[in-house]
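Where a number appears in this text, it was derived from the coordinates with a stated rule and is not lab data. Computed from a prediction, not measured in an experiment: that's the story for all the values here.
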Structure I
Amino acid sequence: DNSLCQRTSINDNNDYRCWTSNQCQKVCPEKCKLACTDKGECCHSQCLGSCTEPYNDKACSACLHYNHE
């Protein structure tokens, strides 16, 4: 058990919550809605999941209304 990620139980499945080998899922504060930084600061409202700077629309890991074609 040397995963970087936290182990939580969802639907009776107790497991590590990882996206990749070095990037974990996280639970953001309720006030942040869709995304927060690793420190729990709210991201811009158009960010999904995470961002590198709070409230900056250019710092999103993924964007809510962006579709790459």
Structure II
Amino acid sequence: MHLWVNASQISVSDIRFIEHAISEFDRHEVTSRMTFEITESADGDACKIVKGLERLNLKAMPVMLDDLRDG
């Protein structure tokens, strides 16, 4: 079963949130089944978001943009 985490840009820009999420995914051995879905609202610091995305990339964790407006 594949699992999705829907997170705001503010959450993804918080490296503590990213590290905690990765730690929990690793602890429960579900990292390989996880995908982060980021809300499209522009509410985060772009530089910090990139750092969070880079950290997720190091874990080979897919990241998607939530296209809420498209249905």
Structure III
Amino acid sequence: MAIGARSQSARTYLEKHLSTFMDCDLQELVAHGLRALRDTLPNEVDLNTKNVSIAIVGPKTPLRIADEEELARPL
């Protein structure tokens, strides 16, 4: 699902919380990303493991896709 025209609410959320990201662990960062994404959805649509996936990558972390169990925790 692309967020397109509703992306401003996600951007606003991320900008508002930007100063906290350096102190967050991976789980907290994933939760922030999901909260920002949730803000882009219409009220009648729930964020769940069927309509979202997360890729994790870092300087010393190879690209990986979070599995359904890992993704379900913050949802």
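Where does the value -0.97, -1.17 come from, among I, II, III, when log10 I(q)/I(0) by the Debye sum over Cα atoms at q = 0.23, 0.29 Å⁻¹ is the thing being computed? Going label by label, the one that fits is I. Work out the source of -11000 here, i.e. which of I, II, III gives that when helix-only ellipticity at 222 nm (-39500 (n - 2.57) for each DSSP H run of 4 or more, over all residues; to 500) is computed. The value was obtained from structure III. Computed over structures I, II, III, relative contact order in percent (Cα under 8 Å, 6 or more apart) reaches its largest value in II.
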